[in-house]
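Next come the structures, one after another.
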Structure I
Amino acid sequence: MSTAEFTIRGRPDLKDWQEKVRDGLRGRFHAFARAIFGAPDAEKLVFSLIKYGPRATSLRVSEGETHVFLKLFDKTGEAPAAYVRERSALIALRNSGLVPRLIGFDDEVCFVATEFVDGQPLDDPELKMSPIEQAYRLGEWTASLDCRSPARRASGTWLNYLSKFEDSLAFDVLGDVADILADVPLCGLAMSHGDAALHNFMLDADNQLIACDFEAARMRPRGWDFMMTYLALLTRYPDAGGNVVSAFADGFDHYHRGALITDELIRVARIIYCARALSDTGREEG
């Protein structure tokens, strides 16, 4: 692919990303243009950098006033597996309204193309929404994901599952938490988003909450995303954490239908929070 075929815009100090785009689409540029844009004048496509990460390059691709979001994954290390997780999640949720609409993907090139959501991330300081409102909306989104995700049966308890992480969770110094966790059953497995960072959520032009970045999506016990988001909100808003996580739980309760019991999820989440804190303290002292 020659540089004359299309225009690449972005930070001049990150020259490698331009080569990654050229190498990734080499020999397929015109096929990409036809498939994604319906055979426009390929030479007029504009690739603009959004994020340059360790596993993937995220771009806005424009043809006139038409824009799509392109995520082009590397083909080394963990990147191919991350691509498969992201692609599979977008396919599974394509009619849910919870994620951007999937336009196309290529298993050989390792890219996904979705509609371009011109919205505000929840971590945008200019966002006119209080932490309480953000948390409530996140609760609704998390409940919606649980209702729409692929799922399968699972047996056991949260003690069985969390015991897999005993090297990073200091449960041994928390007293009788084993008995508490053993009383909370797993209610099956469901696809988890796996990344509760606020910059992965944005409000679109219709004020709908949309999630992106499903590189960490995996089958986890139902309620996993509730717990991880609950913990993320406690960490982000330490001074107002109680009110924020209460709003999150209220949003979840308002939308959720099913076997999950919110009070049980909160109990497990708080145990994980304390176990993480004690584990981190132990590592610092060591």
Structure II
Amino acid sequence: MANTILGEKREGSGSLRSRQGMPVLEESYAFTVLSDNKNNSRLDIITTPGLPVVGLTVSAFGFSVCVGKEASRRSENPLIWDVTCTFSSEVDEKQNNQDPKTDPVAWIPIYETKFERLQEIVTKDFSGTAIANSAGQPFQTGLTIGRFIPIWEFYQFEPATVTDETIIDRNETTNSAIFKGRAIKSLLLTILESSVGFYYGSRRRLTKYSLKYNSRLWTHKRLDVGTVYKSGSNHLAYTDNNGNVILGGLDGSTGAKVAVGDPPGVRSFDQYNPIAFASFLRI
């Protein structure tokens, strides 16, 4: 004869609380277990077939999973045990304050704002003065400046059907359309971590994203300079008044010269793949 469950008791509890903006549902269920031997171990009792399994069994409500079991033997009868099983929907990561009755895959994440220093090359200073020598000739490398950009980090629940390959393809991408009022290619998305687990009663994926905002766009920029320039369909040597070939500024589009003293144009090149953020991000 094996240990058997005599039934579920009337005792039980339920609670709903908030942890860092995330609703946490907690429940408890009590059962009476009849042991086939008074010398059975505590482990034998709490692993009685039919009792909830820690980390696997979902509560009747459907959003919490069994996180613990406690067995207490009755003093008047060593074969009778009272087993209390606790369930919780708590996870460690932050989510917006949502109704726990709704699907977490539809929840709007809350985010954390951070800042990061970015180095970039410019052809004009903040007053609009061209970065050039006293003769009006632009410097070959421009001016390197540093500035802080905002970064938003957040967790997002997604269906477990979202594959690792999909997550990999989302990493290091820019927005192909205006997203949250930010210009195309001004947001850089990176994946900080992603895992598939048992959250809120179902198998889901939980991914931590990072969005970096660069108002000057996430493109590779090069000063448009060269030793030749275009005049119509012809390529001509870029020379000074004495006929010496020099490195001169170009207009950034047609390959024509810029006026003496004007900064060269800037050429931009895609270094990240643009994708549609709105198709999967809910921030």
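No lab work stands behind these numbers, since they all come straight from the coordinates. Please read all numbers here as calculations on a predicted model, not as lab measurements. Cβ atoms are built from the backbone, for glycine too; each structure is taken alone.
Among I, II, considering only distance in nm of label points 7 Å out along Cα→Cβ at positions 219 and 267, which has the greatest calculated value?
Structure I gives the largest value of distance in nm of label points 7 Å out along Cα→Cβ at positions 219 and 267 among I, II.
Given a value of -1000 for helix-only ellipticity at 222 nm (-39500 (n - 2.57) for each DSSP H run of 4 or more, over all residues; to 500), point me to the structure among I, II it was derived from.
The correct label is II.
Have a look at I, II and say which one yields 2.7 for distance in nm of label points 7 Å out along Cα→Cβ at positions 51 and 147, as calculated.
Clearly, the read-out refers to I.
Can you tell which of I, II yields 1.00 when FRET efficiency 1/(1 + (r/R0)^6) of positions 195 and 235 (r between Cβ atoms, R0 = 35 Å, to 0.05) is derived from it?
I
Continuing with this model, one more query. For Kirkwood radius over Cα pairs in Å, which of the structures I, II scores highest?
Comparing I, II by Kirkwood radius over Cα pairs in Å, the maximum is at II.
OK, next. Using log10 I(q)/I(0) by the Debye sum over Cα atoms at q = 0.11, 0.12 Å⁻¹, for residues 19-114 alone as the calculated read-out, with -0.45, -0.50 as its value, let me know the right label among I, II.
It must be structure II, since only it matches.
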